[in-house]
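S.K.: Below, each structure is written out as structure tokens.
Derivation of every value follows stated rules applied to the coordinates shown; laboratory data play no part. Keep in mind it's a predicted model, so treat the numbers as computed, not measured. Cβ atoms are built from the backbone, for glycine too; each structure is taken alone.
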Structure 1
Amino acid sequence: MSVITGTIKTPDNHPYTGELRFRALSTPVADAPDLIVAEDEVVSCTAAGTFTVTLRTGQYRVWVGRESLTIAVPDDNASYDILELIDGDISFTASPSTSGFYRADTLTALRTVASAAGNKIAWLLGETAAWDIAPPRVYAWDAASMDADDGLLYVRPSDFTTAGLWRQIL
């Protein structure tokens, strides 16, 4: 079993203090002499937004509020940050123009997302090429911020005029 930790923040950069639900996708699992059928593992984040959970090997759907992602837990009894375990692309069923969720392969691509009140979350997969950073960075839209673009914590869209930027949260 592996120990998974992480820190979760809300879009306004405050600690997330709600629950996370881990649902095993790869069950039942044979673990001789037993057959394991997993129940959801629910953990609460601390006041600082941190959590720790111990999970068996396998794929899990992780629910953070109404949003979710999939992680793959290796069979090595090690400790991991949750961002290291994201399995595959993060995708959404709604189109980016209506949902405000984006996946950008590079910083340049993230900067091309127009400033908009409906922007919510963006996943950055690389700085100059997809997957040249690990783990991917997660950004929340901050409509009021005027911080300078530093290419890491703050990323301004190319149509920036007075306010609004992507603020790194994970």
Structure 2
Amino acid sequence: MGNAHKITTGNQESPLSELGRHQVRIAADKLNHLEIDLIVCSPLDRALNSAKIVAETLQYPIGDIRVINELSERHLGELEGRSYASNDKISGNTVEVESAKDVEPIDQFHSRIYAAFREITTTRHHRNVLVVCHQNVARMLQVIAHNREPMAMYDIPRIENAQIIRLI
């Protein structure tokens, strides 16, 4: 619901809105041909509920969804819970976030997402892994997959809700 109301949620819990559920169902329909053999997700409810919707659509066993704690969204400190309706710079998606109080340092965030990336990519018996995660996590996964510096995350365009991105 944070996105629907233009509230910076970061690592806070925020329920998936009806629009969010609809967006996930549309995205899930586009995945039918991929033969997903592993779904991993963030432990935050909005990602876990999205993963369950995808699993139901793909007839993937919900009990087989693997939660990876490191895939939680970045902690955005003082920005969490604030409206970005009139100022996108406090949405958590721009470089200005780096100067906000109590934000998870970008190198620490990179290390955490790198650990998740290694866990996912060392699971070699799975060919098609679906990662259900958050905006900044998805951007940092792209940075890691392309061996770029952490700050390059801000060069990656905003990722829309339920957007599907191929990493590797």
Structure 3
Amino acid sequence: MATVDRSDLIPLIEAAYAIIGRPLDVIEIGILRGESSAVFLASPLVRSYIGVDVWKAGYDHNDESSWADMAESRAEAFRVIGGSAKGSILQMTSREVAQWDNFTPDLLYIDACHKYESVVENIDEWRGRATILSGHDYEPAWPGVMQAVDEAFPDGVQVFGTNWMRVIL
């Protein structure tokens, strides 16, 4: 499997840390193989990390990741996250996790289905629950992501490469 460089997350983590003022409690929606997870877990600015994914194939015909071997992707994510004292995995939907009263992350990072409707749903589920909402693939190659983020936050978001961030609370 090819390794994906997700060091582009470091400036976003640093900016969120500057806002919160202490190590972050992070929830990531959509972890697939755990490439972003590895960056969050390696950062001393992250106190705890929870990765959420259902590993269901075929969720978006425009996203090649949706046709990955989900069993292999899940196993790789467990290898990445399972060895960390500050990381854990929930195999469930974002909606299921957002309904739990005790899940209020400092930083919620969205990198799940890139369809417009899915991104809108993820933002709506976590608005008012997380201090900072953020996500990946804020770029023209993913128009559904850009449209959903721009509509949710018409006065703008901070952008770090292809990552976006917005302070909510």
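S.K.: Kindly point out which one of 1, 2, 3 the value 25, 19, 13 was derived from, the read-out being semi-axes √(5λ) of the Cα gyration tensor in Å.
M.R.: 2
S.K.: Please compute FRET efficiency 1/(1 + (r/R0)^6) of positions 45 and 109 (r between Cβ atoms, R0 = 25 Å, to 0.05) for structures 1, 2, 3 and give me the label with the greatest value.
M.R.: Checked 1, 2, 3; max of FRET efficiency 1/(1 + (r/R0)^6) of positions 45 and 109 (r between Cβ atoms, R0 = 25 Å, to 0.05) sits with 3.
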